[in-house]
Structures are given as C-alpha cells and as structure tokens.
Structure I
Amino acid sequence: MGLDFDIKEIFNYGWFIFMGIWGSTVSYLEKTSSGELKHTVSRLFIEWTTSAFVAIVTAYGCKFFEFGFAATAGLTGIAGHMGDAPFS
C-alpha cells in the first residue's frame with residue numbers, strides 16, 4: 001500500500017492545513033483579546049503547529065469515512081480551532 005498523491009490531493013491537504021491554522025488563529029485571538037493569554041510569537045507558532053497537525057489527522061479521518069471536500073474543510077477548521085496547545 002503506497003502513498004499515491006496527485007497534485008489536486010496535495011492542494012486539498014494544503015487547504016485543510018490552512019483551515020486548521022485559520023481556526024487556531026481565531027482561537028488564539030479570542031484568548032489574547034480576553035486577557036486569558038499573553039501574545040508571543042512563539043506561542044502563536046506553537047498554536048499553528050498543533051492545529052495543523054490536528055487538521056491533518058482530521059482530514060485523514062474524513063478521507064477514511066469518505067466525507068466530501070466541503071465537510072472535510074469545515075471539520076478541519078473546527079478541529080484547528082479546538083485543537084490548540086495547552087496553556088503554559
């Protein structure tokens with residue numbers, strides 16, 4: 001069983017990563033604006049990295065269950081928003 005990716009699928013996974021990072025950014029901005037978290041670039045990078053990973057895992061789950069593109073994009077954004085790293 002090999003990993004057979006075409007250019008469309010690579011683009012789709014890039015989009016799913018973007019959706020996860022976008023969801024993470026919204027979550028991060030909510031926490032910083034409420035004073036719950038102090039803004040640092042390193043913390044934002046950690047949030048993005050964690051949420052990109054969660055988005056990819058979610059995308060693979062959606063692929064396994066044969067969800068459509070729109071459902072997968074929505075779920076990866078939601079997963080990115082919810083998949084933030086624990087507070088330091």
Structure II
Amino acid sequence: MRAKVKYGGVVFLIGAVILIGSAELGFTDVMWVGALAVAIGGASLYMAFEKWYCAACGQFLGRGSQPDRCERCGSNRVTTEDPGAVR
C-alpha cells in the first residue's frame with residue numbers, strides 16, 4: 001500500500017506542476033497531459049486505502065486504518081472483503 005500512496009502522490013504532483021505551468025506559459029496543447037496525470041494520480045491515491053467492513057453485519061466502516069469495532073452491531077470482526085448483503 002505504501003508504494004501506491006507514494007507513487008500516486010508523485011504522479012499527482014507532477015501532473016499539477018505540468019497543468020499549472022502549461023496554463024501559465026500558454027501551452028494549451030500540453031495541459032491535457034497534466035490533467036491526465038492529475039486524474040491518474042488522484043485515482044491511485046483514492047484506491048490505495050483499504051476499505052473496511054464488518055464481517056458480522058456487512059456495515060461499511062470506512063477507509064484507511066483498521067477500526068476497532070462496528071458501530072452498528074458492536075462486533076470486533078472487521079475485514080477488507082466485502083461481505084455483501086448479509087441481512
């Protein structure tokens with residue numbers, strides 16, 4: 001996961017520099033390269049963080065760090081696998 005965050009952030013920042021720099025200098029035909037890099041970097045940053053679900057009731061618990069327990073049912077069985085519609 002760390003590599004996804006690291007390289008996603010690098011691609012995002014390089015794309016932002018290209019986008020802003022080409023807009024300032026008037027290179028409108030280069031701006032799409034920066035916009036594409038910003039979109040790819042942002043998408044990879046978004047997908048890098050794991051989604052957490054409750055294994056007991058199927059509640060989505062959030063992204064990022066592992067939660068301690070489910071707020072709805074109180075279970076401490078959390079997983080990254082989507083359990084689907086349990087109930």
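Consider the structures I, II: one of them gives 70 for volume of the Cα convex hull per residue in Å³, for residues 23-62 alone as calculated from the coordinates. Say which. That value comes from structure II. Looking across I, II, the calculation of distance in nm of label points 7 Å out along Cα→Cβ at positions 31 and 71 that yields 3.0 traces back to I. Taking Rg/Rh (Cα atoms, Kirkwood Rh) as the criterion, the highest value among I, II goes to II. Have a look at I, II and say which one yields 43 for relative contact order in percent (Cα under 8 Å, 6 or more apart), as calculated. It traces back to I. Structures I, II were shown, and distance in nm of label points 7 Å out along Cα→Cβ at positions 15 and 79 at 1.6 was computed from I.
Taking distance in nm of label points 7 Å out along Cα→Cβ at positions 7 and 55 from the coordinates of each of I, II, which one would give 3.1?
On the way: I: 2.2; II: 3.1.
The value was obtained from structure II.
helix-only ellipticity at 222 nm (-39500 (n - 2.57) for each DSSP H run of 4 or more, over all residues; to 500) computed as -16500: which structure among I, II? All intermediate terms of the calculation are to be shown ahead of the outcome.
Values: I: -25500; II: -16500.
Derived from the structure labelled II.
Bear in mind these aren't lab numbers, they're just calculated from the coordinates by the rules spelled out. Please read these numbers as outputs of a predicted model, since none were measured by experiment. Cβ atoms are built from the backbone, for glycine too; each structure is taken alone.
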